[in-house]
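As structure tokens, here come the structures.
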Structure I
Amino acid sequence: MNADEVRKAFNEFVNLYPNQFNSYTHQQKAEIARSWEKLYEKVTDCEAFIEGMYDLKRSSNSIQPPSARDLLDAYRTAKARMDYRSGRGGKRIITDDESRYQIYLQEMKKEPDKRDERLIQMCLPSAEIMCNKEAYIQKYGKPREEYERL
């Protein structure tokens, strides 16, 4: 997060727990805000962080603000949920050719007398596509790295 996003998240945090911050002086509040900038370098998505704060507030009956660890855990949960909704989840797209290529590699690891030659022959075209970048581009239209979700 950049400095503006940190301020925005901090203001949301103050709005969620106003009684905690009313007793602080302006200097103490500024010091806490500076500590947030250092603490939340791990946070990349401000909206997910704010959503995580609200989720944590809804699930907790405590009037005390949550710890930094609780906020980061809530952020990770909210980010994973938002990524899943938007289709950017952690799962890779596995093509038929890639799965056949994995079967081919497993069969080739076996000793020659224990290999299933029919299975190897069925998977050989996919192995050629996965090993040849031009063939992969010809079939799928772009290289493997671009075919995966981000």
Structure II
Amino acid sequence: MIIKYKKIKEQFDTRHSTTHTLREPDYNDGDPRCTELCTIGDDTYVHVPDAITLPDQPEQITVGSVILPDDLKAEIKALSPHVRLSYARLQDRIRTKYSIEDETYFTRISVGALGGTYSMQEDEPGLIVEYQAWVEESREIARLERVALGLG
């Protein structure tokens, strides 16, 4: 579930203030955790796993659940450092096996073969299938990371 709330800053005097934020439960090792996704305007969006019950919240903030229309989901995904990290890990995983030059080569020969301007060598179809399987496996891992954040 994704929730939103506004962080409230209280200024006591010129040197002292406090910011009221979401209270999370006390966690044990291995417990699922809340993840602050991003702030849009004054609204802070947080993923709260189904297994978590939030404790009572400060009276200064109001927490509400969010229904994610496509445009809001896209905006959260664009602003969330956790989603950016997921995409970076996707690229890193692909690069453990294939370079950018490899990807360019597979694209070029695939497109050329589809367009009839290139006749593939005997081993190339198998190499393309292997490459595509690796990329799709990597994409699925990244997709599941985003699903775990409520942004699948």
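Just a few scattered comments:
- When distance in nm of label points 7 Å out along Cα→Cβ at positions 82 and 106 is calculated for each of structures I, II, structure I gives the greatest result.
- Highest-scoring label, criterion being relative contact order in percent (Cα under 8 Å, 6 or more apart), among I, II: II
- Structure from which -22000 was derived, helix-only ellipticity at 222 nm (-39500 (n - 2.57) for each DSSP H run of 4 or more, over all residues; to 500), options I, II: I
- Computed over structures I, II, Cα Rg over 2.2 N^0.38 Å reaches its largest value in I.
- Taking distance in nm of label points 7 Å out along Cα→Cβ at positions 26 and 130 as the measure, the highest value among I, II is held by I.
- Origin of the value 1.2, where distance in nm of label points 7 Å out along Cα→Cβ at positions 34 and 58 was derived from one of I, II: II
- Highest-scoring entry among I, II, by volume of the Cα convex hull per residue in Å³, for residues 18-65 alone, is II.
- With mean count of other Cβ atoms within 10 Å over residues 10-17 derived as 7.9, matching label from I, II: II
Laboratory data are not the source of any read-out in this text; all were calculated from the coordinates shown. Since the structure is predicted, the reported quantities are computational estimates derived from the model, not experimental observations. Cβ atoms are built from the backbone, for glycine too; each structure is taken alone.
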